[in-house]
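Multiple structures follow.
Each value in this text was obtained by applying a stated rule to the coordinates, not by laboratory testing. What you see is a predicted model; the values in this text were computed from it and never measured. Cβ atoms are built from the backbone, for glycine too; each structure is taken alone.
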Structure P
Amino acid sequence: MAERRWYPTDLSDAEWELIAPLIPDPKPGGRPPAHERREIVNALAYWIRAGCAWRLLPHDLPPWQTVYHYWRLWRIAGRWEQILARLRERDRTSGGRDPTPGAGVLDSQSVRATDRGGLHGYDGAKKVNGVKRHLLVDTLGTVLVACVSPASVDDRLAAMVVLSQARDAFVRLRHVWADQGYRGREFCNWAEDAVDVDVQIVSRRDGGFRHTWAPVGAPPRQVPMFAVVPRRWVVERTFAWLGKYRRLSKDYEYLTATSENAIYLAMSMILLRRLTGTPA
């Protein structure tokens with residue numbers, strides 16, 4: 001069979017060398033697998049970046065039923081969360097940091113849902129009917145914990161779930177920055193008492209004003225200037241990174257676990273390119 005055409009999402013040799021030891025080998029016995037593990041991962045990389053439906057995967061990649069089968073098996077086994085953890089540790093140690101973080105940044109993003117079933121709700125503040133993605137990232141912006149809930153869930157309630165999961169996985173985590181959506185002594189006291197994490201609420205700063213155009217004879221108008229919010233920009237940048245992966249542009253999934261693993265897959269692809277110096 002002729003060699004297929006290369007897609008921009010295909011893993012390079014250096015990227016595959018990093019991730020290959022983390023991909024499960026075929027089970028012993030039975031007939032040999034019809035498709036290489038590298039091609040399965042290439043198909044998943046195409047799916048998450050292009051945002052296509054499973055049935056719309058290109059015909060020169062493995063059949064969509066096969067790709068979905070392995071995606072489902074690896075999702076149930078928590079494989080993508082494990083892969084992200086290994087890549088994240090390698091990325092941190094390459095920069096002279098401890099493999100596990102001692103501080104993080106917490107935020108949520110409301111995302112519109114499609115007409116598929118599953119849990120979803122309405123976020124009255126953002127006017128979004130869909131789900132919320134709650135992310136805890138380290139100070140480099142790498143995802144530590146992802147939790148997806150209906151958009152109607154309060155940020156502080158979801159943050160309790162996120163911090164509880166993070167406390168079990170990251171024993172050094174002691175400090176978290178968050179925006180004003182998480183303010184309130186009840187939540188901050190819970191974080192300190194239950195998971196031994198100090199939550200610092202970072203308020204938006206006034207960037208000042210600048211003068212802009214005005215009609216002749218009228219006083220110049222003042223418009224507010226943009227100001228970078230300390231620490232909070234880190235997680236906002238992470239949301240921007242994930243936004244390049246079109247499967248995450250909306251929530252197309254029926255299960256929240258699938259949505260969470262899609263985030264872990266996208267972040268793993270980002271780290272692979274960062275570690276190998278491949279352009280995003």
Structure Q
Amino acid sequence: MVLIVDSGATKSDWIALDEDGNQLFMTQTLGLSPEVLTREIIDERLANNFELSKHRKEISRLFFYGAGCGTIRMKNYLTDIFQAYFVNAEISVKEDTYAAAYATTAPDEQAVVCILGTGSNCCYFDGNQLYQKVHSLGYILMDDCSGNYFGRQLIRDFYFNKMPLQLVKKFEQEYDLDADVIKNNLYKQPNPNTYLATFAKFIIQNKNEDYCQKLIKKGAQLFIDNFIRQFKEAEHVPVNFVGSIAYYLQDELRAILKENNLKPGNILRRPIDGLVKYHQAVFH
């Protein structure tokens with residue numbers, strides 16, 4: 001049995017295939033980002049999933065694509081955890097940009113491939129090999145145009161009294177904005193990046209407001225300038241995206257890409273379906 005996993009900071013999609021590439025089951029866990037979670041938390045999230053617990057000794061290969069897996073240390077960290085749990089499996093851990101590239105780009109085609117979900121990232125895919133110019137330093141220093149980026153901007157503008165009054169009232173109705181609650185989630189609880197990203201729903205729901213349009217455009221332009229323009233190839237190939245932020249803001253994203261003389265490509269909410277097709281092709 002083969003397990004294919006696409007793991008963001010918020011959630012992880014798991015699909016099991018038999019040796020002929022037929023789907024056996026699909027399940028979901030919370031995100032397994034190794035940069036912000038202890039081994040104990042990851043072990044608990046695996047053990048609490050019925051399907052994974054039931055079949056863990058039947059898994060022969062695990063292909064895991066995850067946020068925060070861009071360094072050797074993080075790859076080894078997760079590989080050790082998975083090897084101890086899926087005891088008979090051959091383990092492969094890669095960064096989630098590989099999942100995005102495999103899901104959005106046809107074989108032998110070229111594209112700049114981006115992730116805009118809870119976090120953000122970008123790479124160039126030449127049809128076979130993936131290239132990155134920027135090593136992501138996570139949600140505190142990077143993650144432009146991501147869910148946690150927009151959450152951070154909204155909270156700051158609310159507390160600095162820069163949010164329009166009509167949106168302030170909506171924001172207060174939607175979220176618990178008590179300072180102690182926010183600080184507890186940011187500094188005491190696991191997954192502060194995921195917590196920040198929960199606020200991004202507000203900017204999507206109110207994206208037609210001038211204030212939100214400006215925030216969206218600012219975040220997208222930062223991502224273009226800091227990530228996409230690292231690659232000179234971006235001038236000639238499509239720019240593909242995966243992630244909920246890219247999906248729900250795709251009209252705005254396509255418009256600003258065109259303003260920057262860039263070609264919008266495929267935009268998927270979740271890469272898991274395309275990722276499964278990529279692996280199924282290997283079986284044949």
P, Q: which one has semi-axes √(5λ) of the Cα gyration tensor in Å, as calculated, at 36, 24, 20? P
Structures P, Q, by mean count of other Cβ atoms within 10 Å over residues 83-90: label with the highest value: P
